[in-house]
Each structure stands twice: as structure tokens, then as C-alpha cells.
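Enquirer: Right after this note come the structures.
Only the coordinates and a few stated rules stand behind these numbers; no lab work does. Because the structure is a prediction, the values reported are computed rather than measured. Cβ atoms are built from the backbone, for glycine too; each structure is taken alone.
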Structure I
Amino acid sequence: MRRALVVGNSDGIGLALTRRLVAEGWSVVGVSRSPRDDLVQHVVDVTAAEYPEVLAAVGPVDLCVYAAGVGELFDPADLAAQTRALEVNLIGAARTVEAVVPGMLAAGGGHFIGLSSLADVLISADAPGYAASKAGLTSYLLGLSAALRPKGVAVTAVRFGFVDTKMAKGAAKPMMVGVDRAVDVLMHAVRSRRPVVSYPRRMSVAARVLRLVTRSTLKR
């Protein structure tokens, strides 16, 4: 039986993905800071000192999906929230890679997927920590993909726009997609093992245009 680890699986995309994988015959272990009695799960924050030990206890997996993420709108009175976005979204993912990829390399195969964002191309005044963390995550995962694919380990950055979860904040949420559709995209990524998957594609194009406009504005 194929074995998967889903980090951040107590709600949203991670929870829905866990249920889909189980339905398709996977054995799934979850890691989340919020407990759920209906899941096989370890409760720990990805920023905690003991997090690598928890992952070591999980053991080798064929698939690891890093779905943990936070993001708060900018508040100059709470800069720590922007720091936490970097710690969870980027450093937490890197700590996960450090813990699980050696087992994949030893087994001669495996797949690591990180949930990034189409915001990875933006310079954001609304959520600078979130945008920066996703830019770093996408860059890191694409670099890992190039380095590890010759060794049999696939790495994929899945870049979503707005998904109908608690992470979707702000007044405008264009091209919002449902959680089930997001899981469809993830399952396609599991099968295709492509280095990068961007969805929705129209929003990916729009984000790049907005990046050019923003940079032009900043230069002025």
C-alpha cells in the first residue's frame, strides 16, 4: 500500500486531500497543530523544536504534501504575524524536506509536493510576509526538483489562486475555486509529477501582469 504524509491536514485542502487519498487506497498519516479524532494524526506545530522528531517517527513515505500555511493581512502593530508567515510557509516546508527526502532518496523514489500560491510573483503591501514566503517556497521547490529528479525523487510546487478556505482573505477573491476542485488539481499533480502546476491558469497570467504593474509603480 502506498504511504502518504500530509502536513496541515486538520482542515481545508489538507483535510480534503487526506480523505481523497484514503478513498483511493493510500495509507495516510497527518501532521497538524489542531487535533482531529477521525484521522491518523500527530499534533505538532511545524515551527516547534520537536517537529523533526515527529516526522522521524512517521517513517518513510512515498508521498509528502506540505499543505500547512498561514497568512495575515498587514498590520504595522503586529509585524510578528508577517514573520510567522515566513516561518510556517517557507521554513516549515524546508524542515519537512530535510526530514522526509532522505528516506525517499534511500528508497530510490518518492514525491514531495508543496502548496505554494500565485502570489509568489507579487510584491504585496497587503500581505508582504505571505507573498515573500510563497516566492521563496516556489523557488526552493523548483530548485529541489531539478536537483532530485535525476535521483528518482519528484518535487512539485502547486501554485493556487484563491481557494475557498479560511486562508482566502481580503475583500476581493477573483476566480475562487472550491476545495474539491483544488484536490482534483493536487491528485493530477500526484500522477503527473510535474515540477510546477499553476491553477487557475488565467489567474496565473493575471498575477504576472499585476506584478509588472506593481514594479512599474514602485519605480515611480
Structure II
Amino acid sequence: MGAKKGIRAEQKQRTRAALIASALKMVADGRSFSSLSLREVTRAAGVVPTAFYRHFPTMDALGMAIVEEALPELRTRMRELRQDTSNMEELLAASVNVFFEFVLHHAQEFLFFGREITGGSSILRNTLRLHTVRFSYDLADDLARIGFAAHLNDQERFMVADLLVRAVLTTSQDLLALRKNPEALEILRFRTAQQMRLVVLGMLNWSSKKLAVAS
């Protein structure tokens, strides 16, 4: 009895993975996720349409599963990296390297993220934006813990963290477009690290006092 349950659970997991993989492949081939029909996805996955509902109530739920499988893992990796690094220069370089390698390893997912964060379903747009904010809050907390931004208040730390997060996240689509050009990829890697350094230099010299405005 237990063996049969194990086989059924394994088959169910394989079907779920096949549905996700089929949707991602069609998006990678140029389709927008919002244009995909349930029947197209199930046909590509090799299952009947009714099998879809054993895994996802809607297509948006399928999209949410794609988001939740990749981005929390990236958040965990970035937080683990910051636990082990106390030098800002090393942290910036390592953060860019981890992000670039993660995106290259999850190319289809990030093609999906890049398209859905600006179009398609409002549910997916809002979920992706929420994850961006979570990355920023994570980094703001770590900046406070490590001590790099002790002179800033909570709002200012979040502002800096958000700039750093967006400087990295917004490179994902350029990164994917250049992934077969190693030289251009290294230029992008260097430029991204420099953009982050520029934000950090501003942070280190930031004063909460209002800037004087010339009359």
C-alpha cells in the first residue's frame, strides 16, 4: 500500500514538473505566458486537460508556482552569501557573481519573470514586485546587521538596498541576451558591479540633513 502511494506521489510530481517545463519552454520560444491556454500546456506536457486541475486551479496558479520555485531559492543564496562576507568590495563582487550564475542556470524562469513583471496577469506582476521588495528588505536588514549603514535610518537603508537590488535584477534580461557572448557578458558583469559601487559610495557619504537649495 505504501509503495503504491509512493509511486502515485512520484507520478504526480512528474506531471507537475512537466506542466511547468512545458509552459516555460513556450515562453522561452517567444510566447507570452498570458497567451498560453491550458490545453496548449497540457498537450505539450503529454497529459489530458483534466489532469491540470489536480495540480493548479488556474493558469495564474501555474505561473505563481514558477515564481515560487526560483526566487525564494535566490533570496536564500544571497542571504547566505552576506552571512559569510564582511568586506564590502568582496560582497559586491560575490553578489554579482552569484546572481549571474543563478540567472544563467535558470534562464527560462528569468525570461518568464522579465516578461510577466511588465505585462500579462496582474496577479503575477504583483507577486514579482512583492518579491523584489522582499529582496530589498532582506538586504536592508543585512546592511544594518553587518554595520555598513549604521549612520542611516531604516527608511534610508531600505532606499539604498532597493537601489542595489534593482541595479542587479534589472540586468537579468541583458544577461540572458548576452549569454552566448562571453566577452559581452563579462563587460556587463563589471558594469553591474560598478553601478553597485556607485550606490555604496553614495551611501557611505550620505547625510540625513536636507541639501541646501540655491535661491
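Enquirer: Given 39, 19, 17 as the derived value for semi-axes √(5λ) of the Cα gyration tensor in Å, which of the supplied structures I, II does it correspond to?
Expert: Numbers: I: 28, 19, 17; II: 39, 19, 17.
Structure II accounts for this read-out.
Enquirer: When distance in nm of label points 7 Å out along Cα→Cβ at positions 39 and 71 is calculated, the result is 2.0; to which of the structures I, II does this value belong?
Expert: Details: I: 2.0; II: 3.2.
It was calculated from structure I.
Enquirer: Ranked on distance in nm of label points 7 Å out along Cα→Cβ at positions 79 and 103, which label among I, II comes first with the largest value? Please report the intermediate quantities before stating the final value.
Expert: Details: I: 3.9; II: 2.3.
Checked I, II; max of distance in nm of label points 7 Å out along Cα→Cβ at positions 79 and 103 sits with I.
Enquirer: Among the shown structures I, II, from which was the value 13.9 of mean count of other Cβ atoms within 10 Å over residues 183-190 calculated? Write down the numbers at each step before the final one.
Expert: Values: I: 18.4; II: 13.9.
Structure II accounts for this read-out.
Enquirer: If you don't mind, another one. State the single structure among I, II that was used to calculate helix-only ellipticity at 222 nm (-39500 (n - 2.57) for each DSSP H run of 4 or more, over all residues; to 500), giving -25000.
Expert: Numbers: I: -14000; II: -25000.
Considering all the candidates, the number was obtained from II.
Enquirer: Oh, and also: When distance in nm of label points 7 Å out along Cα→Cβ at positions 23 and 191 is computed for each of I, II, which one produces 3.3? Each step should come with its number before you reach the end.
Expert: Working: I: 1.4; II: 3.3.
Answer for the origin of the read-out: II.
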